[in-house]
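Please go over the structures that come below.
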Structure P
Amino acid sequence: MKKISPNNLIFLLFIAIETVIYVVFNVLAATGAPDPIYLKYSGVLLCLAVLFAIIFMPDRGRDNAVMLAALFFTAISDLFILVLDKYYEIGLVTFIIVQSIYLYRLYADRLKKIYVTLAVRLTVMLALIITFVVLGMLNLLVAECAIYITMLVGNVADAFIICKKSVKNLIFAIGLLLFLGCDICVGLHNFGSVLNVSLPSWLISFAAFAIWAFYLPSQVLITLSVKGGLKLKKSQGVEDVAEG
């Protein structure tokens with residue numbers, strides 16, 4: 001019987017526990033129970049804990065440190081936005097840091113190509129901010145949202161452009177896509193109150209449910225995409241997501 005490596009054992013236990021957390025909070029949501037905020041947050045903290053654990057593995061590398069930093073700031077964001085349910089400006093700043101770290105990860109081994117995506121993103125950010133100024137809607141939170149969503153959409157696009165390089169690249173790209181799906185649902189859930197527009201109740205209910213239905217899987221997949229983490233069988237010519 002083939003021995004399971006310590007890395008794989010950690011990540012298999014991680015997947016099992018995250019699956020239990022995911023099923024439990026979705027069942028609670030379906031039964032109308034109070035929002036299990038701390039259970040949801042424990043799923044985010046578990047992602048951080050797993051990456052911290054594999055720091056001590058022999059094949060740790062640069063990608064592990066990069067991802068650990070990203071999930072550390074993710075946990076800070078969720079502390080403010082989910083657990084404390086206030087200081088959203090701070091939570092968005094740390095989420096912008098997270099997306100900036102993911103941008104670095106995507107271009108870590110091809111930094112000379114990063115300037116094109118940076119130029120496109122800055123152009124979109126400025127266009128959005130100018131639009132909000134014209135509409136008289138600009139404030140700190142709106143400006144942060146414009147920066148954050150531009151960074152996230154850009155990362156999703158760039159991740160899928162390079163996802164053919166490895167299975168872990170694809171896992172990372174899907175994780176970011178689910179991250180975007182979560183934030184689209186957040187936007188739908190808050191759209192009516194921000195713009196004083198009435199949305200169908202079924203759409204608001206679906207968005208509220210789908211936020212975490214998308215979000216926790218996104219964080220799990222992003223965690224699983226780390227180099228030196230879960231060992232996947234490689235096809236010929238397939239390499240890991242990033243240089244170690």
Structure Q
Amino acid sequence: MTLVELMVGSVISLIALATVVTVYSTTARHAGRQLREADLRQQLTAISALLAKDLRRAGYRNFDPRVTPVSDNPFTQAGNRLRLGAVDQQPADSCILYSYDLDADGRVGTGHCPLRGCDRLSDGDNVEQFGFRLKNGKVQSRYGGRVFTCDRGNWQTLTTANVIIDALHFILHTDCINLAERGQACRDDTPALEQRAVEFRLKGHIRGRNVIALELSRWIHIRNDRLVEPLP
């Protein structure tokens with residue numbers, strides 16, 4: 001074999017090796033991007049499903065309507081009913097609070113009782129005051145605390161460090177039905193039934209890779225309507 005033949009053979013080998021390396025590198029980058037996209041989609045889809053499943057139960061109470069008035073539902077009263085808010089320095093309506101009768105005892109579980117004791121419509125044996133919020137690029141869920149607000153209590157992060165949440169926005173839709181005067185608009189002096197739905201938008205991206213982003217939106221009908229009675 002001559003020196004020229006050896007050099008030609010080496011060049012051909014180097015070209016073939018460069019082609020293999022290029023194909024491998026491209027494949028690895030493509031696979032890495034697909035894995036990151038799949039991770040982002042899985043996390044946002046799981047959060048969306050959790051939100052939808054839990055929010056549908058807002059306002060539920062286990063009770064016997066023959067014994068207990070429907071209007072005596074503590075899960076739809078001022079301190080526990082479904083409402084929107086936000087943490088300081090976070091976008092408006094990026095937090096939602098709600099409650100429901102998780103243990104079917106008819107009382108709101110607050111996880112604690114004050115020194116004077118819980119009132120007749122609450123107890124401290126579990127936590128039934130829930131919420132989701134956006135804080136510093138993370139979605140968090142409420143699991144306890146003495147104050148039921150968006151900026152107080154105990155919250156846990158649902159997203160991993162490599163996922164940044166750009167937006168979590170809730171819209172509360174209500175439809176009021178006048179129970180005393182059919183076909184008439186609701187008034188403060190007549191009982192009414194408030195039907196509710198929540199629309200939310202969830203948007204996020206992979207940390208350091210803004211091009212890998214995803215946005216989801218969903219409309220959730222609240223199964224338990226809220227009875228509003230006129231003040232005495």
Out of P, Q, which one gives -25000 for helix-only ellipticity at 222 nm (-39500 (n - 2.57) for each DSSP H run of 4 or more, over all residues; to 500) as computed from the coordinates?
P
The value 7, 24, 25, 17, 9, 6, 4, 4, 2, 1, 0 for P(r) over Cα pairs in 10 Å bins from 0, in percent, derived from one of P, Q, belongs to structure Q
Hey, Cα Rg over 2.2 N^0.38 Å, for residues 78-165 alone derived from one of P, Q reads 1.20; which structure?
P
If you work out relative contact order in percent (Cα under 8 Å, 6 or more apart) for P, Q, which one comes out largest?
P
Note: distance in nm of label points 7 Å out along Cα→Cβ at positions 54 and 174 at 1.6, derived from one of structures P, Q, originates from structure P
For distance in nm of label points 7 Å out along Cα→Cβ at positions 102 and 118, structure among P, Q ranking highest is P
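Coordinate-derived values only; no laboratory data. This one's a predicted model, so the numbers in the text were calculated from it and none came from an experiment. Cβ atoms are built from the backbone, for glycine too; each structure is taken alone.
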